[in-house]
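Input: structures, listed below.
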Structure 1
């Protein structure tokens, strides 16, 4: 059980969406620029009839262009995580049991931190991650190191790109900052 406390003023959902996926949104911009660059290289190679360079630049373009959609789907999935996390934190307070499933990747931890910050629990979460050895510079997800074949796992695809829509149980923006919650 945690003590009663006031809910901080809540940001607009668009701001939350940005904050949850800031690294992913910046990656989308990078992949768009990269796709444009590869497109110009592909076009030039095609018009110069350089078949090997055409194939090479086509591969680069397909890689970068497909990542635009993968990263957008990843951002959507992290936002669904954020909404679920926020409901759980509000209902139950912070616990390692809630935090552990989201410690695997930087993007999931960011979703957790944004939800915690919006509920005034940022320090608890930050202390927990520090205590278990996770630092701000841990970008590579643990599962990638522990399982090199992660790309072929159904759980990777569904958890990373295909998270189902989560309808929040609470409308935090309509809650008065004087409302108190118990957990």
Structure 2
């Protein structure tokens, strides 16, 4: 089976054995409950790499270039409750499945509720992005504590990639036709 955004969560590993399951410990260092584990899908290296590559190729940044609405929140001096309140107030449905690719070999599919619940370990000391398969919104966390949230996608990266591919194919065909025409002209002389 080929990995896609539609089926990526099927390429998961057992939660208890996952190298980065520590991310999903609560404030008391207790591992996520079974109810929470059922909403978190640690991905295989291949699926993590697919998600990492997909995010890099699409290249959508949380900026006015790509989203109609962009807001920021500086959490540098905020406690966990304020951060969780900020995430909650973004209005993303709790059951919305989201993607987090931390590294080319470490990624998760998890519900937005789990993003909020484990935000104390997800948004800490390193840059992080969270998005869903619609790409209609994206949350970026910068290691200095700033969250940037964009919603209402303007830019369609997949459409732009398709347009560029079509332009390239057209240019290659034209070049091939010119080569053939030039070769025919040489033989006619």
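Of the structures labelled 1, 2, one was used to calculate FRET efficiency 1/(1 + (r/R0)^6) of positions 9 and 81 (r between Cβ atoms, R0 = 25 Å, to 0.05), giving 0.65. Name it. Going label by label, the one that fits is 1.
In this comparison of 1, 2, the computed figure 12.9 for mean count of other Cβ atoms within 10 Å over residues 89-96 is attributed to 2. Taking 2.2 as the value of mean projected area of the Cα convex hull in nm², for residues 25-64 alone derived from one of the structures shown (1, 2), identify that structure. Structure 1 accounts for this read-out. Quick check on the output: 14.2 is mean count of other Cβ atoms within 10 Å over residues 41-48, derived from one of 1, 2. Which one produced it? Computing mean count of other Cβ atoms within 10 Å over residues 41-48 on every structure in 1, 2 gives 14.2 only for 1. For which of the structures 1, 2 does the calculation of helix-only ellipticity at 222 nm (-39500 (n - 2.57) for each DSSP H run of 4 or more, over all residues; to 500) return -11500? It must be structure 2, since only it matches. Each of 1, 2 could give mean count of other Cβ atoms within 10 Å over residues 49-56, but the derived value 12.4 comes from 1.
Given structures 1, 2, which gives the highest value for Cα Rg over 2.2 N^0.38 Å? Write out the running numbers ahead of the final one.
Numbers: 1: 1.27; 2: 1.34.
Of structures 1, 2, the maximum of Cα Rg over 2.2 N^0.38 Å occurs in 2.
23 is what came out when relative contact order in percent (Cα under 8 Å, 6 or more apart) was calculated for one structure; which of 1, 2 is it? So the calculation was done on 2.
Each reported figure results from applying straightforward, stated rules to the coordinates on display, with no laboratory input. If you're wondering where the values come from, they're calculated on a predicted model, not measured in any experiment. Cβ atoms are built from the backbone, for glycine too; each structure is taken alone.
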